Structure 1
Amino acid sequence: MEFPSWFQNAIQERLDDVSARIQFHPDLNKHRAEEKNAFEALFARVDTTQCPEFMEWEDKHHYCRALENEKLYLQGMRDGAKLAIALMSDPFAIPTEQRGKAN
């Protein structure tokens, strides 16, 4: 089922708006700054480019985060599609399996 372009545009604008608000949300900015400070303090005296174990961990960490974010995004899209279908359907329509019984 293809959604109308106006609906697709509305969903995209909503996603863009929510993403921008999350990116600049004061609570998250505070946590990002704390994380950055803790990371810098942890590795202040270590040359991370000379530490292959750290680089391997960092790669795996970023990959895992990307997978988590992808799953969250896809679930949000599924939920949004279900909501859109529910909103676009006729609430007074008789389900096809009940049409034969009504006559």
Structure 2
Amino acid sequence: MGAGYVGILTCDLHLPEGGSLKGKRRELLRVKSALAKRFSCSVAEVDHHELWQRARITLAVVGRDAGDAGGRIEAASRWLHADEAFVVVGEDRDLVRVDDGR
């Protein structure tokens, strides 16, 4: 019997209104906080730290079954695509089965 599933979503974002790193950080803080609260996930900025208008974020969710983890990843993706403050220019998804070692 498995120990659950981890859903991973990585998105490349373009922030067209980004005029400074400070503004980008403020916008990413809003996005990361909303994702964590809404989808019970962990979120981190993982690339493009030095660019004003680009960001790559990765979020991870843990679920008891593939449907739960995959569904939350799908919902998070839809939420990101609906936000008008940025454009999702790339996306990668993965679903990993966690084995309990028995």
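What follows is calculated from the coordinates using simple rules that are stated; it is not laboratory data. Every value quoted in this text rests on a predicted model; they were computed, and no experiment measured them.
At-a-glance table
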{"item": "Given 84 for volume of the Cα convex hull per residue in Å³, calculated: source structure among 1, 2", "result": "2"}
{"item": "At a computed -26500 (helix-only ellipticity at 222 nm (-39500 (n - 2.57) for each DSSP H run of 4 or more, over all residues; to 500)), which of 1, 2", "result": "1"}
{"item": "Origin of the derived value 15.1, 46 (Rg and Dmax of the Cα atoms in Å, for residues 24-79 alone; candidates 1, 2)", "result": "1"}
